[in-house]
1. Computing relative contact order in percent (Cα under 8 Å, 6 or more apart) for each of I, II, which one ends up highest?
2. Quick one: distance in nm of label points 7 Å out along Cα→Cβ at positions 47 and 63 came out at 0.6 when computed from one of I, II, so which one is it?
3. Who wins on Kirkwood radius over Cα pairs in Å, for residues 39-102 alone among I, II, i.e. which is largest?
4. One of I, II was used to calculate distance in nm of label points 7 Å out along Cα→Cβ at positions 23 and 79, giving 7.6; which?
5. State the single structure among I, II that was used to calculate helix-only ellipticity at 222 nm (-39500 (n - 2.57) for each DSSP H run of 4 or more, over all residues; to 500), giving -6500.
6. Assign the value 21.8, calculated as Kirkwood radius over Cα pairs in Å, to the correct structure from I, II.
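Every number here is computed from the coordinates shown, using simple stated rules; none is lab data. Please read these numbers as outputs of a predicted model, since none were measured by experiment. Cβ atoms are built from the backbone, for glycine too; each structure is taken alone.
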Structure I
Amino acid sequence: MSIPPELLHLLVSEKFCFLATSYRDKPHLSLMNFTYLPEEEVIILSSRADTTKVKHMEKNPAVALLLYSLKDRGGSPLSCTLHGRAALAEPGQEEALRARHYQKHRDMGTFINGSGIRIITVTITHAAMADAQDRVYTWSPGDNPHT
């Protein structure tokens, strides 16, 4: 997967996103901390197992995440809506993913560690990015970002 540099920068440098889930025409929106693992091309989230978002994801794994950067080192603001497939991490991989997520969000341990907290992975299926001049472009894995 060849992620456009602007999107990769957002995924690596930002810490928060809005997560949208839906089930039976009942949308749900949550502010989440996230960690992107470029080598695995996966986004990590964490949540208590008994939440609406987890219940939605168990029944409908299609999710959307909104990431944004208001201004970065004098650059232009950028927002990105990512669409993807969510999955609860398997027990064998959950602790390694939890450790990576906690490494980026040490101040959010309450939301990452502890009993009843599940680790969620999101695989990106496509994205739409918009800059401050309202230029919008889309990207999907396998796209050549230079075309």
Structure II
Amino acid sequence: MAKVLFDLLKALLNATLLLLALCLFLGWQLSSSVAQVSERLNDISSNLRPLHRQAQALTEEFASLSAEISRADPPDSSEMRIGLAQLEEELAALKLEIQSLKQLPGEVVSIAIETAVQELSEKISRWLPLRGDQADESQSDKN
């Protein structure tokens, strides 16, 4: 009786260690996926910074032009106002584009997380046989 209990205890310890090793491996895989996503986000962020600076410079230039036009009213100011209105439209379009680009990293993260979880679940399902599959196989073997 003591030997059976000792064997059961050893089996329980072995199963626990195997599950712990599996959890550590899966955690390692997940952390490497997170590191890759983080690197991609840094690349995206570094590509967006010059565009943001350029938009800020364009906004400042637009503000200074607008201030100059409001101070002086030369005879050809109507042409300048038309040009300024076109610049304003382009600036508004640029701001909308920047807003959509700012949302891009969040979308990339959510897609990357979904992909990582899906890949991880596929790996787990390949490594661990499901109980339903085993039960179906054992019943088909009996028939």
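1. For this comparison of relative contact order in percent (Cα under 8 Å, 6 or more apart), the top structure is II.
2. Among I, II, the structure yielding 0.6 for distance in nm of label points 7 Å out along Cα→Cβ at positions 47 and 63 is I.
3. On the way: I: 13.9; II: 13.4.
Largest one: structure I.
4. Numbers: I: 2.8; II: 7.6.
So the calculation was done on II.
5. Value -6500 for helix-only ellipticity at 222 nm (-39500 (n - 2.57) for each DSSP H run of 4 or more, over all residues; to 500) corresponds to I out of I, II.
6. The read-out was computed on structure II.
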